[in-house]
Structure P
Amino acid sequence: MKEEKFINQMEPCYGKEEIAAVTDYLESGGWIMEHKKTRELEQMICNFTGAKYCSVVANGTVSLFIALKAIGVGYEDEVIVPNYTMIATPNAVILAGAKPIFVDVDDSICIDLEKVEKAITTKTKAIMHVSINGRAGKLKELKALCQKKGVVLIEDAAQSLGSFFQGKHLGTYGAIGSFSFSVPKIITMGQGGALITDNEELYKKICKIKDFGRISGGVDIHDEFGWNFKFTDLQAVFGIEQMKKIPFRVQRKKQIGKLYKKLLNDIDQVKTIETDFNEVAPWFIEILVEDPKKLSDYLKSHNIGTRFFYPPINDQVIYKDVNGQFPKTKEIAYHGLWLPSSISLTNTQINYICKKINDFYLKK
């Protein structure tokens, strides 16, 4: 098998449709700012996820912040988050003026339900469930726990557009669900985020918070705090074309996941995380190995890009004062490697990647 040209771990995928749509919009004299095209994109997201309301915002990090502020999170409140997540999750809690309380994850790499129950205090305002790579973990049980304890469930579904759990789209289990449209996601507008909810009052709060806290759009009277987290129609035009392609992208992501699993299944040194590809459209293809650095270096020498898992949050310098034991997080974080995962990845490339992984372990 000949060497492939360099295969990026992830890259954006767009075509002539996005280019034409942006060109047509600019030539039509569009005002670029958030307006009718953003509303059209929001409606497409509602239709796809089954949510009643959607608000598109500047990025996936501020979407989490807005969600927290919409439910009233502030000073002296606590928000429970998993210790394994992208750092935007706890950072949004800090930005909201609250304290993130970290708990370990389970084998699904989602938040550990038993650990959550023990971490709830009278100060707990919300729990943030992170559906890592489109998996739900014990999301239904977590929702029931939140209802029992009077705590708000927020879903950080940044990696989960196109992924379902028991027939229901992720992001629709909690009071608010949050998505990201950064470049590695299943659809992208370069940046961007979205909040979905079935609660009209929360939706109105979200819209107000992201537009300076105005009493109404374009009126410079503010009766509560808000910020400028609005979107742009220029991005929305691009995103509308991306959303038109999401049924194919979901299907292709599942095919990629299944093919990788089949080809890597007989390599004893490579472990995968249990994933139901009938419902999950994987964000990244993930494996667990003894020494990710050595495998990554070997694959790079054969023109294959990879990326290491997030380190545990409490191992980050800015969270060095966090106390607690997080054995599952450490086990996963320091043995995880993300393989090439782009929509544009071909079956031939996947076969090549898996052949090189097999070669690496045969030579050891």
Structure Q
Amino acid sequence: MLVDGQPRRSLWPTAALDALQVIDQRQLPHRVSIERLDSVEAVVVAIRDMWVRGAPLIGATAAYGLALQARADAADAALQAAAQRLGAARPTAVNLAWALQRMLRRLLPLERGERAQAAWQEASAIADEDVATNLAIGGHGLALLTELASRRSGPVQVLTHCNAGWLATVDWGTALAPVYRAKAAGLDIHVWVDETRPRNQGASLTAWELGQQRVPHTLVADNAGGHLMQRGLVDVVIVGCDRVSASGDVCNKIGTYLKALAARDNGLPFYVAMPLSTLDLSLHDGLRQIPIEERSARELTHIRGLGRSGEWVEVQLAPDGCAAANPAFDVTPASLVSALITERGVVPARAEALRSLAKQGG
């Protein structure tokens, strides 16, 4: 994707393979700040404190974190301890554990002296595969948007929640990949961008991305989605996901469930862009089994933005001493999901379809 007209990924290794460079997403949309991560602990901080976020990007970042560990000390115990620290940084997104397990399966059978080079190669393969996966998701989603466009005049109106664009992945994004493919294909399209409180990742990240790609978009308050649907101003809802259960339940940013309910009530399709790395076949009841991260209450009671003089400022929204609960995700039951858009095609959110899809990948 583009930043100031120049192609950019959300992360990349240094030429010397001694560090990982990432876009610090806490600084967006006001500054594009590149951070250098040169140790496992630096990667843990970047994941935990959301310099990087989004399930696919977290997985790729963690993979490079293990590559950094292999460069410093490639012993079995060191690699396994690093994987444990990285895996504990964020509990909900399954891509984190998936990427770490894949790295360990690749590295542990090798001789110790072979592991550093193999680790960088495997981490880079994970990153490159993520780009290809999202490009394919974009193609399958484009077919859905093209079909919608054939049945209406004017732009196809897409509503999305949180940020599932290229900043949440290595490139292209998941839920926004169909939008970017549609823009490239010349399809008339407009995106309603939920602000996505409490971290405002729609307002700060999705709106910034779409602006960089020159995709028409409008920022709305989270609670406006149902109203827009009732007024016929939305044709389709497309969101990403952090984990999908074997039965098709979808865990995504808090507030996604409410959008699915509103879409069902208004007879609108509710699609979830799902890389297969996000599918967790070990879980059958998403509502009861997916761990929901509880983040700091301060994200809710305070808000951060750019002040008049260009400095970052934080202001308090709630009364002193006000208790606040801040679950970061919710679970949308499979029954509310119209279909899952995967790199292998569009499939129903049903157990048999997901089992069949998983078997295709071996």
Structure R
Amino acid sequence: MTNRILICIVACVLMVWSGVSWQVAAQQAATPPGGLALPEEKHLRNVRQLTEGGENAEAYFSADNKLLIFQAHEGEDKCDQIYVMDLEGKNKRMVSTGRGRTTCSYFFPNGKRILYSSTHAAGPECPPPPDYSRGYVWKLHPEFDIFTAKPDGSDVKRLTSAPGYDAEATISRDGKKIVFTSLRDADPEIYVMDANGKNLKRLTHHPGYDGGPFFSPDGKKIVFRASRPETPQEMADYKELIQSSQLRPSRLEIYVMDADGSNIRQLTRTGAANFAPFFHPDGKRIIFASNMDNPRGRNFDLYIMQVDGTGLERVTYHPEFDSFPMWTSDGKKLVWASNRNAKKRGDTNIFLADWVD
């Protein structure tokens, strides 16, 4: 289970706490009449479900918009591995090593290599799960490093080897820069490096978690999620957790900065868990996931806003998890992960829709 998809775990816990049975939740999550989208979801048309069962998430398009790369597993004793499939959900194949735990995969723009993070260099087994004795936390596994490979999974090359978590990596549209999150300096910050792993530069320097970065289409900006402990109690809790590579993700806001780390601006101020931001191809809008309308629950939905944080609009209305959105390079299609139409509790599938402005 990766850091971002771990948010899904809280669904089951919160449903139990609130006394809502899975049977009731399953009825709520049933396929809406007339298709996989609700009437309120006016930006989505011709919704297709590409996977069937298990936990599938973080699906991202190749630059030619013909393939998707994503992480998936089925069964609580399994770890996420990286897969590729076409836009019909066919020709699915594993492209990671099949060892350890993987997360955060991405295509190089030229289509000749893929990028992902994995713990396989530290051993073939799954790393231990987070310690939930202090509540719901993410585990930033220190065994994670960043790797590249050919699209068939061969020729694996390691890009990072510093102690601590290295993951959440994505690539600029021109293929020259990789932006990622690292715990190498004892605080989860955002770094950028060349596509070959050289010329590393730290971009953020604020106490708290900074992660999930994506470049703007022109490569001039980076959008990301961040937590900012405000009170002495929050800071003490944060510092204690981060010493064991753990993080409490209940409050994350969306930020944007210039590609050199300057001019950081906070875009959301919801006090909720906002994450998975991605730029529209026009560079003027950002889509992201949030539970702002249900801050104590698991009803994450997609929202869109202008690059300055104005014009917030809700995109999805399903009473379950919707997240990890990405547009095709022409902005005509949107891919995301959702619990809608789940056949069993915990299923998260990949969905594809035509985007309507």
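Nothing in this text is a laboratory measurement; each read-out follows from the coordinates by a stated rule. Treat the numbers as computed from the prediction; the structure is a model and nothing was measured. Cβ atoms are built from the backbone, for glycine too; each structure is taken alone.
Can you tell which of P, Q, R yields 20.7 when Kirkwood radius over Cα pairs in Å is derived from it?
Answer by label: Q.
Taking mean count of other Cβ atoms within 10 Å over residues 201-208 as the criterion, the highest value among P, Q, R goes to Q. When distance in nm of label points 7 Å out along Cα→Cβ at positions 161 and 313 is calculated, the result is 2.4; to which of the structures P, Q, R does this value belong? Source structure for this number: P.
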